[in-house]
Structure P
Amino acid sequence: MAGLEAVGSALLALGLVAVAVALSLYERLDLEKDIGIAVVRSFVQLAAVGYAIDYIFGLESLLAVVLLLAGMVGFAAWTSARRASGVPRALPVAAGAIGVAAVATLGVLLLLQIVPPTARYLIPLGGMVIGNAMNTASLTLTRVRDDVAEQRTKVEAALALGATSRQAVAPVLKTALRSAMIPLIDSTKTTGIIFLPGAMVGMIIAGADPLEAARLQIVVMYMLLGSVSIAAILAGLLSYRSFFTPRHQLEPATLDQ
């Protein structure tokens, strides 16, 4: 009965999707197909991961949790690399940035005993870390790629004056890192005033004590800030090198793509 009610609620919520489609048609945004694909994919993916997580909960195996998180990191890295097409070795760079961010963040939470080493905590928290790290890595990689190409003359001028590749690209890296990190910083500043984050809302709706929900949300926000910082810095530092030769010269092939 509960399952039928959940399906019914999801179908009723499609009415809001219909509003989005109608607005897209009215404004001729040509987003109807993308909205439809997003709805179907999200339904299938969430249903599949729901069954997978339920199965892993039943196993009570830490290895199964690690394998699931590793698969999530792999898919996140692939997605980020696709967005950052044109960046040499984008896949290993994204995988390294996202993977290190996830391991470091979850490792600290476990080491300090903030959360227990169980699937019920590690899978949802790991998903949040990996998802935010993926978005940050994508933003950083694409911004570095675009800015290096746009400011090619300035970078080459700095190199001609004797600057190293790191020195020549420093302004580009600074801009890319700021652009990738500011959205989460701003959302953290306004948490509890402008909006209530998903983890807190979910716990309150499920009947948890609001103070306990707030405590967990604080942990989540600080966790995400740390993971996003790690992912951004690693993505920036690992990616910019691929645009230069060992002699600190711009690789023309990478910028002409």
Structure Q
Amino acid sequence: MSVRNYPDVGDLTIATIRQVVDYGAYVKLDEYEGIEGLVHISEVSTTWVKNIREHVREGQKLVLKVLRVDRQRGQVDLSLRRVTGREKTDKMLEWKRSKKAESIIKSAGERLKADAETIEKIRLLLYEKLENPYEALQDCVEEGEEVFTKLGVATDWATALTEVSKSKIKLEKASLTASVELTCKARDGIEAIRAALSSAKKVKKPRGSGIRIYAIGAPRYRIEATTREYSEAEALLNAAVDEAVNTVKDLGGEGRRVS
């Protein structure tokens, strides 16, 4: 008898509503084969629910938070109202990317006329080597099949994964800018400002990201962060701005963000 895999309390999980009843909604957990759960009516909304069917419907896909897990009874209690908007967006994106990664791996295998067992071995290899295989599939669109050969993936598979990824993944870039004002009245003030801008450009970046810096007109400079995700661009821009301001201050100057 196989041991079923269950989510942990506090996890976010994707689920599809199987049945709606007066006291709640029974759901199928999409990420856990054969596992079902219940969203009690009290966990559907932050406001009072008179008619649950006005809030959820059969076949609807939801992001839910795990409240309780009883493995002996095979019972999972879940909440819809405790999931924030940001958690819903991030989890749904993660799930969609996971499904897309699975599709790309399968398509690559079909291109190589590989059997189901071989495809599964490659899938397990990628999930063993990588926290997020979809990111590697994104990387190979820009960097080529070397992304996979470095992981020990056979050349024919690396080529097929890269070709399929290039046909199915459209890379989009998010760019954000901010202006900083940097001054230094010390004798080597110009060098201090150059060092501050150089330091900002060298902050740690996610793969596929970049920093551009250009003068608006001394003492103002514009920093531009470009990444694959808006949230990444925001974090990278803030890190670069902080680095420039802190570095010039450490060298005896003044710095501040002006926009």
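Quick one: mean count of other Cβ atoms within 10 Å over residues 135-142 came out at 26.9 when computed from one of P, Q, so which one is it?
P
Assuming -0.84, -0.91 is log10 I(q)/I(0) by the Debye sum over Cα atoms at q = 0.11, 0.12 Å⁻¹ as calculated from a single structure, say which of P, Q it is. Before the final figure, lay out the partial values.
Details: P: -0.76, -0.88; Q: -0.84, -0.91.
Structure of origin is Q.
Taking distance in nm of label points 7 Å out along Cα→Cβ at positions 79 and 239 from the coordinates of each of P, Q, which one would give 3.2? Provide the component values of the computation, followed by the final result.
Numbers: P: 1.6; Q: 3.2.
Of the structures listed, the value fits Q.
Quick check on the output: 17.1 is mean count of other Cβ atoms within 10 Å over residues 143-150, derived from one of P, Q. Which one produced it? Before the final figure, lay out the partial values.
Details: P: 20.2; Q: 17.1.
Label of the source structure: Q.
Thinking of P, Q, which structure, once relative contact order in percent (Cα under 8 Å, 6 or more apart) is computed, gives back 23?
Value 23 for relative contact order in percent (Cα under 8 Å, 6 or more apart) corresponds to P out of P, Q.
Work out which structure the value 5.6 belongs to, where distance in nm of label points 7 Å out along Cα→Cβ at positions 103 and 191 was derived from one of P, Q. Each step should come with its number before you reach the end.
Values: P: 2.6; Q: 5.6.
Structure of origin is Q.
Here helix-only ellipticity at 222 nm (-39500 (n - 2.57) for each DSSP H run of 4 or more, over all residues; to 500) was calculated and came to -27500; which of the structures P, Q was it taken from?
Numbers: P: -27500; Q: -13000.
Checking each candidate, the match is P.
Identify the structure, out of P, Q, from whose coordinates semi-axes √(5λ) of the Cα gyration tensor in Å, for residues 127-174 alone was calculated to give 28, 10, 5. Before the final figure, lay out each step's value.
On the way: P: 28, 10, 5; Q: 17, 13, 8.
Answer by label: P.
Match the computed value 18.5 of mean count of other Cβ atoms within 10 Å over residues 71-78 to one of the structures P, Q, and report its label.
Numbers: P: 18.5; Q: 15.0.
So the calculation was done on P.
From which structure (P, Q) was distance in nm of label points 7 Å out along Cα→Cβ at positions 15 and 167 calculated, if the value obtained is 3.8? Before the final figure, lay out the partial values.
Working: P: 6.5; Q: 3.8.
This value belongs to structure Q.
As an exercise: distance in nm of label points 7 Å out along Cα→Cβ at positions 55 and 183, calculated from one structure in P, Q, equals 5.7. Which structure is it?
On the way: P: 3.2; Q: 5.7.
The read-out was computed on structure Q.
Each value in this text was obtained by applying a stated rule to the coordinates, not by laboratory testing. Please read all numbers here as calculations on a predicted model, not as lab measurements. Cβ atoms are built from the backbone, for glycine too; each structure is taken alone.
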